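All of the numbers you see were taken from the coordinates with simple rules; none came from a lab. Because the structure is predicted, anything quoted here is derived from the model rather than measured. Cβ atoms are built from the backbone, for glycine too; each structure is taken alone.
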Structure I
Amino acid sequence: MPSLEVFSGRPRGVCPPPQKARQRKRLRAVDRVVDTLSAALARNGQSAKSVERWYAEMPREEEMLPKDKYTLFDKKEKSYRKSIHKLPKWTRVSQRVNPPGF
């Protein structure tokens, strides 16, 4: 008998492996775009505050812990973390930085 969870239409509790792979790919793609932009500006002898701020505040994909890649802080959750795929528009919003200690 198939699991009822499949037919309920509700999202699963954990992010499936293919979605995790796509999330890592998206994070790496954003890192490449920022690197390309920074290199292009450096070639012209320029810099942008937003790019410098990105490097100062945002960790790269390889520097992030798995818990930070696939979960995000939510004060309403029991463990203060919820799976990233439960966030609306989770593919378009940056969730690289979480509150300290969580």
Structure II
Amino acid sequence: MVCINIIAADSNRDAEFLFTSMQQAFVKLRRGETGQLPPPIQNMDQFWSPSEQYGVQQALSMSLVGDKAKVRHGLQSILRETDADEIMVNGQIFRSPGAPAFV
């Protein structure tokens, strides 16, 4: 079994923006801060230090972030590389107030 994070959106840029919520949450966890999933931000470089960036990127290395084609390609690659017969998917996406519910 393989467990991966997936953040998919209509465009790679939108998915990368949404992914900043999960990245911030991991930084805050490492800082000992608690709380709810933060809203996405435009610039992670203003949020994390280089060492925090390195640690979070390592922790989230099994993440697929992108549009439908990029995520599909990533899933196919992981299946080929691991020969997994089961995939567990996690996705932490901030829901803006008034936004439609995720299905």
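Match the computed value 17.4 of mean count of other Cβ atoms within 10 Å over residues 68-75 to one of the structures I, II, and report its label.
Derived from the structure labelled I.
Name the one structure among I, II that mean count of other Cβ atoms within 10 Å over residues 60-67 of 12.0 was derived from.
Details: I: 12.0; II: 17.2.
Attributed to the structure labelled I.
Given a value of 2.6 for distance in nm of label points 7 Å out along Cα→Cβ at positions 28 and 84, point me to the structure among I, II it was derived from.
The read-out was computed on structure II.
When you work out relative contact order in percent (Cα under 8 Å, 6 or more apart) for each of the structures I, II, which one comes out largest?
Answer by largest value of relative contact order in percent (Cα under 8 Å, 6 or more apart): II.
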